[in-house]
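Structures are listed in the sections that come next.
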Structure P
Amino acid sequence: MSKPLQTINYDYAVWDRTYSYMKSNSATAKRYYEKHEFPNDTFKSLKVDGVFIFNRKNQPVFTKGFNHRSDTPLSFDLMDFNKYPQNIALSPQTKQTFPPKNSPIDNPDNVPSTDGIIATRYGPAIYSSTSILKSDRSGAQLGYLVFIRLIDKSFISELSQYTAAGVEIADIESTDTYLPTLGSNIKLAKLSPTSERLIKNVDGKPLFKLVLYHTNTQAPPLLAPNVFILLAEMSMLLILAYSLYSYFLVTPVRKLAIDIQDMDRSREIKKLRYHYPITELIKVATHFNALMGTIQEQTKQLNEQAYIDKLTNIPNRRSFEQRLETYCQLLARQQIGFTLIIADVDHFKQYNDTLGHLAGDAALIKVAQTLTQQFYRAEDMCARFGGEEFIMLFRDIPDEPLQAKLDAMLLSFKDLALPHPSSDTAPYVTISLGACKVDPIEDYQFKNNSNVIGRQVSLLADKALYQAKDAGRNQYRKVSIRLDRIEECESSNPSDQP
């Protein structure tokens, strides 16, 4: 029951958006994160009842309680370490006076984490706590994130389904001090209809006990000796016949079917085994493998031709248009904003005229490599739009990170210092950028299709690019537009829009 809680807690804690939230000094940015990342629906979908964010000084930065089953707000006080000093065990990176029952989670990324059981004013709860780091697990630990889920009747009912046995919560009595704790290695000495285990709080004190109900059946009586011998002889004959039948026919065909099912399930083209006792199956596997090898090679070539630019080896325009359509649908349906950036190499015609087209191709390759270094999230992308133009997508990026990203792009070409002998702007290759940031509107019903969004955003970014060029190149211009303004732009002349 605690494993899913640990997984989602880790995903939210080791995340660039949570890290930026802790690092930001902007109250507006913090409120935006809290509102959009932890609405009531998030508690229901994640099956959590409480979210707590602490800084490095163990001070609460954000707290919210919401019962994900009854849809009622909850007010927790467990983060008051002065009132409940044992709850300092929630911190995965602080030396604790009352260490929790479980040691920190042994995850492959070595991110400090801990989990266990904690008492709240609404009853006991399971918790998971993970240090806040960037998605690539770099940077200083800015605090930690805690998720809790209450152990109530619905929790126990779900637990009973998993264990396929009856489970109940009971209060601890004075005679229960001898009971073993849950998870302790106890050898069973006799059969019993129930088992009882203690559950301890973060301070090591008993909190409640679990009562597990088992079936209590007796073994059937032994068969009569004569009947047993007859059944044994018949069973041996059946087993022998089935073994021969299975070895020569059933098992080889089953292996072949399993190999094909595994291939279909994994959506990967794999070679079949050749080791079959039936010659016909070996021939089938041989021809099948030859066919799959041809298909795999052709599929690889088609994918590269369809979605990868041959010169720069980055996504091409078709790949970009597919990703843009996905972003537009997320904007219209789920109010997730995005930013589209168009980049153009300054004075590229003069570069080709002076150094030749081979040098121009080499320059485009370096430009593509320099731009793609600015992308760290898998859902964002940089593609070659055509000629010396490149186009980029960033999903849901705030204004300050976007400003820093645009500045970093210009600075990266200054650091690259690729000579441009014919440029009137700088002695090295530079780019001009036009960016359009689309801001969502909560609960806004977009009346047009996603193609309208993509077309209008592209036009506005292209207009911003030409403004940057007219202003002297080697710079950027950016505009922002709300989702409701896109429909107004579609019904009027896009060139008249700001």
Structure Q
Amino acid sequence: MLPLNPAHLPRLLTEALRLHEAGRLPEAEERYRSVLAVAPDEPAANFHLGRLLAARRAPEALDRLGRAARARPQEAAGWQAWTAAAATFGDAAARKEVIEAARQARLPAPLLSQIETRLSGAPVKPVAQPRIGRAAPAEIKALLSDYQAGRMAAAERRAGAILSAAPDCALAADVLGNAQMAQGRQTPALAAFQRVVALEPGWPDGHLHLAQALLALGRAAEALDPLARAAALTPKPARALMLLAVTLARMGRQTAALAALRRAVAAEPRHPEAQFQLGILQTDLRAYAEAEAAFRAAEAAGNRSADLQLRLGQVLLMQGDEAGAAAAYETGLAREPDHAMLLSRKALLLQGRGAFAEAEALLRRAIELAPGTGEFYRILSASLKMTPEDPLLFEMQRRFDDPATAEADRMHLGFALAKAMDDLKRPESLFTYLRPANQLMRKAHPYDIASRRAELEGIFATFADFTPAPPRRRAISPRCS
């Protein structure tokens, strides 16, 4: 239903953005359109709806992005998104419209040049380093010295002064943005990186830095285009493709994320982090054999982290290889003896073998290392007979009652405490912990009867025409007397 009061629009737009970033695109689109039905020229709604439509190359995206750019001509992001859409799937008339609108808006010369270059049909030539323009080499040397020494405030001041004297210095703009990012000032950093890609559209790191600023500001969908451009401009695209894949996966677009990671490892097979990220995504997709292969490739390429061994052990366990999982956990602990999660996973295997005392010692150590992780208490409670004097009981109660405890940790603590109340013969207190733990479990893993019904109907349909073969009759051999 359309909101009748324009005062409702900011709330509806905020909700649309949240759904968009969560990858719930049909719902986001419905809310954007509800906003625009009341306020057809609302710039943010047009911009974000345009981005959503551009991802599926819908012609309407050009109109929406054009409206947003014209409404806020001072915002480079609108022009860049409109330009990207026109370059990707627009015809000659659409590209000409963007160029003419940009000229009429009297955009800054670097941004206008970027738009004209991209839409002219001439390919952007990759460059290895950003230009320094009219900046004095001595000033550039001093700027880099400040930045490399970690003097970020000084680097920011010096970069600003250089740009005042030499507005065409892409290197100074990039250092300016990185110095601002290091100081937690993402919004001005974004403007600096937009200036970088306008001055030097062929420099892959400029697009990568722009994307990182957008991600830091929570604008994941806007980061997709600069990440794709960064990857296209370099013979070593794994870094940009990894970040693209992680961004897509967080938006719920796992298929596209998987394609990006496969491109990364195809381009750079010996890139350990690309193989590691591929293994993580394959694990999430329950492709355990493929995940194992990726983790082993990451290790062969030089990843010696305990985290890799933890993840490798998990996928081996999912494939029924308990001995392999145990070996991976041991390898990880040899590299990082105080890795709390590895200690807990080794303890789980020991519990399964009945080695409860050894498992308890490992879990108490894991709790000592990471006392806020509720899962460790729950795993320990499975094989521990709680006593009233155990200091762990008070610690669990304190953390359960603490409002700052994360919901996932509080859920695990609730189940652990319910088990403890059963051990202590305090049935009147058991549901004090079990009830909220179950509520948090339902919240984290909601049961959808419609999805379950659809799943079952799919199974029934698959086997609708299946008729089992009659059992074979075994021939009875005559008995020998």
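Quick notes on this structure:
- Taking relative contact order in percent (Cα under 8 Å, 6 or more apart) as the measure, the highest value among P, Q is held by P.
- If mean count of other Cβ atoms within 10 Å over residues 79-86 is computed and equals 25.9, the structure in P, Q: Q
- When mean count of other Cβ atoms within 10 Å over residues 39-46 is computed for each of P, Q, the one that comes out at 17.9 is Q.
- Parent structure of the calculated result -23000, given that helix-only ellipticity at 222 nm (-39500 (n - 2.57) for each DSSP H run of 4 or more, over all residues; to 500) is the read-out and P, Q the choices: Q
- Origin of the value 14.1, where mean count of other Cβ atoms within 10 Å over residues 7-14 was derived from one of P, Q: Q
- Structures compared: P, Q; top value of distance in nm of label points 7 Å out along Cα→Cβ at positions 15 and 87, i.e. the largest, recorded for Q.
- At a computed 1.1 (distance in nm of label points 7 Å out along Cα→Cβ at positions 151 and 175), which of P, Q: Q
- Identity of the structure behind 1.36 (criterion: Cα Rg over 2.2 N^0.38 Å, calculated), options P, Q: P
- Among P, Q, structure where mean count of other Cβ atoms within 10 Å over residues 255-262 as derived comes to 19.9: Q
Coordinate-derived values only; no laboratory data. Worth saying up front: this structure is predicted, and the values here are computed from it rather than measured. Cβ atoms are built from the backbone, for glycine too; each structure is taken alone.
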